[in-house]
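Participant: Next up: some structures, all given as structure tokens.
We did not get these values from a lab; they are worked out from the coordinates using the rules stated. Being a predicted model, the structure only gives us computed values, none of them experimental. Cβ atoms are built from the backbone, for glycine too; each structure is taken alone.
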Structure P
């Protein structure tokens with residue numbers, strides 16, 4: 001059975017990557033269910049443990065958002081949604097960013113109040129198998145068990161996010177990094193309480209909350225810029241998407257094209273392209289030439305879902321027209 005994103009048929013490599021991503025996200029949810037329960041049972045009154053538990057709860061958002069978005073984007077475009085449902089990825093990204101930002105801000109304020117007021121969180125003892133054990137050791141053990149898998153999850157999800165051009169999956173990989181760093185910071189906070197440094201607990205909680213807040217800021221910024229149609233970027237928002245340049249280069253290489261420039265926006269997993277072409281000597285291209293040019297651009301990469309070719313007398317400024325006119329004036 002062929003896997004699609006809307007009308008876009010996925011190549012074999014991306015089809016395998018999508019199936020792997022779905023499996024690993026379900027695995028992430030199962031792991032988080034165990035981790036959340038374990039941390040809650042030993043949380044006590046530690047601010048750092050509370051922050052770690054909240055972050056584990058928030059870590060549920062990206063996997064759920066990814067799994068829901070993947071199901072929605074499979075729907076074919078229709079009269080009401082002519083561009084398809086690919087924006088569901090951007091909406092999921094935005095929801096995850098808002099949740100992270102709001103909870104990070106709340107935890108920073110809550111932990112700062114505890115630090116300023118000089119709260120001394122007690123860590124008592126529990127009796128296991130007839131022997132009293134300091135609860136801190138159970139806290140550290142529970143946290144230590146939550147470190148290895150997020151490291152592995154993050155590395156695998158990062159690779160899959162690149163293959164699928166999936167920013168929600170990338171955000172989830174980023175959160176997995178925050179998860180294991182949070183666990184390590186919480187361990188430091190608990191050990192600090194054990195040696196009498198009560199303030200390390202609140203300090204660790206503030207550090208964790210800052211990490212959550214920063215994740216929220218990054219994801220909010222990326223989601224909002226995509227939804228307002230900024231120029232398409234790579235899956236990690238690190239740079240302009242290279243497909244823009246490849247499309248322009250292909251069109252400029254056609255014998256009937258004098259100049260070309262494209263506007264490319266991110267629809268989720270796929271890209272929507274508007275390419276402006278200036279015909280040589282002002283001669284309008286034939287329908288066959290336009291169709292061949294369109295098909296060649298689509299064949300460049302599976303992410304080019306659709307492309308609109310617009311013959312025009314000169315390029316718009318936002319795709320290089322201003323630079324072209326400036327060069328003409330300098331000649």
Structure Q
């Protein structure tokens with residue numbers, strides 16, 4: 001079978017795909033246009049996809065030969081899952097293996113923001129000299145006993161909560177569409193309304209799955225309800241946060257700081273005013289950027305392709321009903 005993979009993945013995944021029954025198609029230049037991407041996909045039976053191009057009704061109309069989609073990500077907001085299910089096309093992702101790595105980034109952003117680490121590192125880099133001790137300069141805030149609020153308590157949010165409890169004895173509150181009783185019990189976490197989450201969180205960390213109705217969900221109205229000492233963290237998807245409103249809220253003292261691993265657009269434009277804030281730390285979407293996490297993602301994504309070729313259900317299928325409906 002012909003399989004299209006648009007970028008090179010870690011060696012373990014490439015080894016799994018090195019089978020005589022797989023004709024692997026991969027461009028020499030990974031930065032291909034949408035039109036080039038479609039052209040490759042039109043030639044293939046399944047795709048292992050890395051990137052943000054939309055896999056929607058238009059895609060399926062243009063690429064009728066594609067019968068399975070294996071994503072190299074845990075997020076699947078670029079896929080119209082309802083449309084894929086309607087057409088009987090299984091779609092899979094790579095859950096679990098990046099939960100610890102991504103929560104590490106959330107935890108690091110919390111620390112870097114709370115202690116102005118990014119700003120002060122840059123001061124050293126550009127040659128600013130601290131000539132004397134100033135008792136009121138460069139003051140951050142401590143996290144001991146502060147309340148951690150989690151928007152979307154799933155695997156990554158759970159790992160973040162464990163770290164915060166162990167390091168800083170932070171009580172945990174959370175808001176989900178549905179209560180997560182299992183993790184609630186493990187963490188001693190308290191389920192609250194969205195308004196209570198905003199009012200009570202000293203650190204508010206976004207870990208929910210993104211969908212279009214959440215675009216700009218964290219906006220001026222939300223920031224007005226947060227504590228002035230609050231830190232906002234986002235390692236989920238950039239679309240959750242209205243960055244213009246965030247900049248305004250920071251300028252007005254509506255919240256204390258922000259740590260972002262994801263932005264809208266990506267990469268963040270160099271003239272974005274958020275980059276000028278002392279209490280803002282921005283990273284280039286590196287939540288899963290460890291050898292261990294990316295290798296695990298490569299293994300799962302490749303194994304899903306092999307399962308498709310062997311006529312088996314995809315191991316981490318997001319729409320398993322495509323099999324029960326056959």
Structure R
């Protein structure tokens with residue numbers, strides 16, 4: 001089978017031919033139809049996340065994917081052959097990711113989540129949902145912005161940002177989002193109430209206009225600590241400042257006036273179920289900025305993908 005592989009941490013990911021993996025006890029074999037890229041993938045490839053799990057080489061990259069169960073191991077009762085599934089394929093140990101024609105994953109992944117694809121959802125759409133969608137929902141849950149409250153999203157055009165704008169709007173949260181002038185209207189369509197155009201003025205000045213009394217929360221999806229440090233004072237007492245890109249320094253994390261966190265995705269089985277429900281209801285949809293064949297995965301992982309609209313998610317069409 002074709003797969004995007006590294007032989008050791010730090011390798012450049014490459015397309016290779018590998019034997020088809022067989023499921024062991026508690027595992028399912030999935031014929032991957034589509035996968036999606038995440039910054040998490042390069043974090044694993046570089047070795048930067050080596051302490052977070054166990055890995056075996058050659059290691060097939062890819063966390064997010066969707067496909068059809070083709071075989072099951074002993075003890076699996078949750079899925080059957082023929083079931084369509086999607087999720088974050090993070091087993092322990094991790095060896096067979098989603099950037100391949102076939103993957104093997106635990107039916108209940110040790111660090112991820114696997115669920116049935118809603119019947120009406122195409123595989124390429126399902127593949128774009130897991131990590132970014134779950135992260136957006138989890139961060140907004142923890143920030144506890146009340147209905148009618150105000151949320152600033154820094155970096156609203158990427159994978160997590162596009163989900164977060166939609167999820168916040170669905171909860172009746174007034175959302176201020178950052179975007180370029182070219183993408184402002186597309187972010188507004190997702191549910192943003194106000195758009196701060198990048199480069200026109202500082203974020204601090206823009207917030208004085210849109211939220212002179214401060215905001216209830218800020219969600220950072222960019223990771224620029226100079227920006228988050230400069231904006232902390234705009235959060236009302238007891239509010240929240242969260243980053244999904246490790247954008248908070250130690251000083252901010254120790255702040256007792258507001259709630260702060262470099263958020264890491266939690267409660268994944270619950271959140272994957274929430275994603276399926278919200279997408280089925282039409283409340284959320286993934287923004288897919290580019291669709292590429294599997295062999296283009298190494299280029300996609302470096303971010304060298306041109307898009308004409310919102311960046312959103314990059315999907316790999318495997319079959």
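Participant: Here Kirkwood radius over Cα pairs in Å, for residues 133-228 alone has been calculated and equals 14.3, so which of P, Q, R was it run on?
Facilitator: Q
Participant: Quick check: 2.4 is what I get for distance in nm of label points 7 Å out along Cα→Cβ at positions 5 and 221, calculated from one of P, Q, R. Which structure matches?
Facilitator: On the way: P: 2.4; Q: 4.5; R: 3.4.
The read-out was computed on structure P.
Participant: Of structures P, Q, R, which gives -21000 when helix-only ellipticity at 222 nm (-39500 (n - 2.57) for each DSSP H run of 4 or more, over all residues; to 500) is computed from the coordinates?
Facilitator: Working: P: -21000; Q: -10000; R: -7000.
Considering all the candidates, the number was obtained from P.
Participant: May I pose another question? Give the label, chosen from P, Q, R, of the structure having the highest value of FRET efficiency 1/(1 + (r/R0)^6) of positions 205 and 245 (r between Cβ atoms, R0 = 25 Å, to 0.05).
Facilitator: Q
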